[in-house]
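Given below, in the form of structure tokens, are the structures.
Values quoted throughout were computed directly from the atomic coordinates according to the rules given, and no laboratory measurement underlies them. Every value quoted in this text rests on a predicted model; they were computed, and no experiment measured them. Cβ atoms are built from the backbone, for glycine too; each structure is taken alone.
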Structure 1
Amino acid sequence: MVRQGESAWEAALREVEEEIGVPARLLSPLGAGLPFYAAVTNFSVVPFVAWLPGRNFPYQADPRELKAVIDVGLDRLLDAEAWLEGAHPVPGRHLPVEDTMIWGLTARLLADLLPRISSASPTP
């Protein structure tokens, strides 16, 4: 949630630090997705994309906010054939990842962001 006097980007940095333990100073902004209303939370959401240098960051999920952090490579997220659509095991568009799923609000955010990331990526 954006606090008084805070920009949406500043709120995103604070939330990342609080929810998954990534120090805000390590993140570099790359861009933002389109804002949209999320009825399930009654909030307007602005998704941001940021660069976190290095791999295997020791994420620390705040159990009051989320169950776990799923580290998924961009190549997997951009694989259109990996995404499933239907009612089972979860409704709507979803991506199986090991023993869990990316679905719901996260899948909705990615549905907007991934095509733009893909179109901006250099082709090999």
Structure 2
Amino acid sequence: MIRQFRFSSIWITGAILLLVGITVGSLTPPDGAPVDQIPNLDKLIHFTSYLLLSLYLCSLIKPSWLFYVGTFCFLWGLGIEFIQPSVSRDFEWWDVLANSLGVTAGILLGQKFSPLMFLEQRFGSKK
């Protein structure tokens, strides 16, 4: 399931931190944040967050698991949206759409470009 990397533990930690960061950012009330003041900035943040998450996970996981990566990322974002009303945030279908488009873009990019493979090749070669 997970590709063999020299720095696997670092990359797995990075994936966990991405998930925690997205979760905390999505469940923290945006009191006074510029997200409320710039139209559709939150949708761009949703799109970018899930693009980065799915691209990162595509780099970490073997290509035969891409469907599961996409499903996981989609369900993670949907689950967060359902939790948001319990922490004084709103459930928004537009957020779900932005997340889904980000996941799709990340998976499409991940099929052609693997940032972790690039880093491993650049810094992980044993001498």
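A few comments on the model shown:
- For 8.4 (mean projected area of the Cα convex hull in nm², calculated) the corresponding structure among 1, 2: 2
- helix-only ellipticity at 222 nm (-39500 (n - 2.57) for each DSSP H run of 4 or more, over all residues; to 500) derived as -22500 - corresponding label from 1, 2: 2
- Winner on relative contact order in percent (Cα under 8 Å, 6 or more apart) once structures 1, 2 are ranked, highest first: 2
- Structure with the greatest value (metric distance in nm of label points 7 Å out along Cα→Cβ at positions 60 and 84, set 1, 2): 1
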